Structure I
Amino acid sequence: MKLDGRYLNLAKIADSGQCFRMTPSGKGFEIIASGRHVLVCHEGDSIVVKGDNDQAFWKHYFDLKTDYPAILASVDPDDVFLQTACAYSKGLCILNQEPFETLISFIISQRKSIKAIRICVEKLADRFGEKLGSRYLFPTPKALANANLQCLQDCAVGYRAAYIQKTAQMVASGEVNLNALYQLNHQDLVQELCHFPGVGVKVASCVSLFAYHNMEAFPRDVWIMRVEEQEYGGRFPEEKYPHMAGFLQQCMFFYGKSPDYRVKTVKNP
């Protein structure tokens, strides 16, 4: 199955810190998402999805409806840093991911590298997920709700094991309906997500952006705060970019954690 891939760069998306089960495989990338296991690769101006023919799902997953070139064109031409970050990050998109997996992944993410998060997510899938071919799907809320706490800790999640277990119990029991949260605006969604243990504004904002696709979400981690301090006197003017700040944050994050930007800041402290 072929999709429009003119504005996508799979390698950048896989390394952007928004998803943790998109990994290099041969000339493409293996993706396990929402009960699907596929291989995706570039072919000219297209991306080819092998292993699933649900075109509507993958168009939505890769957010092909959003006009990313128009967003990039709207960036303030006098903002040299943001122009550079967007040029460096060309090919990124904001994926539409499943809320429960995204929520658990970003609970795990606190004080962990992208590589470490991937390892934890994979361990959880291998231990508690349903087998699909040679791999395992991300565990259901029920599977993690019923998991032994020590078994969760064995997946390298550390103190987050209790947060994962309790969050899964809240979802599995119906105390919180994650699908019902789509109707909330970003601010109300963050407030609701912060009811989960181990979830603060930063994690909630990540989930709002990467699962619920609220483009006004602007997660602030150590990389973003460093960029804000160095480039914007402490705060990026996100109000200048309503309904697109989240994507610009992703560009800032991707460039801000790159060797190119670190070298630049060393040379020009």
Structure II
Amino acid sequence: MLTLFRALWTYRGFILGSVKREFQSKYRNSLLGAAWTVLNPLAMIVVYTVIFAEVMRAKLPGVDNTFGYSIYLCAGLLTWGLFAEIVGRAQTVFIDNANLLKKLSFPRLCLPVVIVVSALLNFTIIFGLFSLFLLISGNFPGLPYLALAPLLAILILFSIGLGIIVGVLNVFFRDIGQFFGIFLTFWFWLTPIVYPASTLPENMRWILACNPVAPLMAGFQTILVNRLWPQWESLWWPGLLCLALCAGGMALFRKHAGEMVDEL
């Protein structure tokens, strides 16, 4: 493991350069350029706030706050977006970079790292704007905001482990990528992001117990909506699973790293 981190550190220039090129290419030939990085998430936050808080007057059960549902929705959508971006892009990362893998010699894990760093950059900009909105609107959670760090760490490790596993399998079985895209859609709607968990019928509550992302989303929503510390005991399941996925992903990658180039 230490050798791996040393190799990634040696190729940090390649990783940062790839992230920079990716960021620049996204807004190439655009008049406003990188300003869209701020404008798009800002528009999303404004729309959710205006539509759900002012037009629909949506309310969360037990939350007496005009912006309660808007904050609940943003808390879930923004963090799910980070998860979905890492996992979604990781599932095709080796296939998309087949030419690079065949022509250059570098640690293959640099490619998933580029995806994570790029996704974190986008998330930092978007979530920074959302945090600014919370501060201006008087809904900033205070000290519980610090609890976002361990929750994000678990979510990112979970995404990396799952993404590498799906990415390696997708090289050998291309149906994996097609199926996982559909699976991710169902996974989103079976996670309390758009709706509160309390609205689920009793006979469907078992879904939340089996869903490792549900406690993480609940933690983000508890911090940002209720301004309380998350229920730490509920995080043992996703915490252990993220470590198992990372270990499994690394083992699978090491076993098939050589074979992947031949399959691409």
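Nothing in this text is a laboratory measurement; each read-out follows from the coordinates by a stated rule. All figures in this text were calculated on a predicted structure; none of them were measured in a lab. Cβ atoms are built from the backbone, for glycine too; each structure is taken alone.
For relative contact order in percent (Cα under 8 Å, 6 or more apart), which structure out of I, II has the highest calculated value?
Sorting by relative contact order in percent (Cα under 8 Å, 6 or more apart) in descending order puts II first.
When distance in nm of label points 7 Å out along Cα→Cβ at positions 142 and 158 is compared over structures I, II, which one is greatest?
Checked I, II; max of distance in nm of label points 7 Å out along Cα→Cβ at positions 142 and 158 sits with I.
helix-only ellipticity at 222 nm (-39500 (n - 2.57) for each DSSP H run of 4 or more, over all residues; to 500) was computed and gave -13000; which structure, I, II, did it come from? Kindly include the intermediate steps, with their values, before the conclusion.
Details: I: -13000; II: -23000.
Here the read-out was taken from I.
Could you tell me which structure in I, II was used to calculate log10 I(q)/I(0) by the Debye sum over Cα atoms at q = 0.14, 0.23 Å⁻¹, for residues 94-205 alone as -0.54, -1.43?
Matching structure: I.
One of I, II was used to compute P(r) over Cα pairs in 10 Å bins from 0, in percent, and the result was 7, 29, 36, 23, 6, 0. Which label is that?
Traced to structure I.
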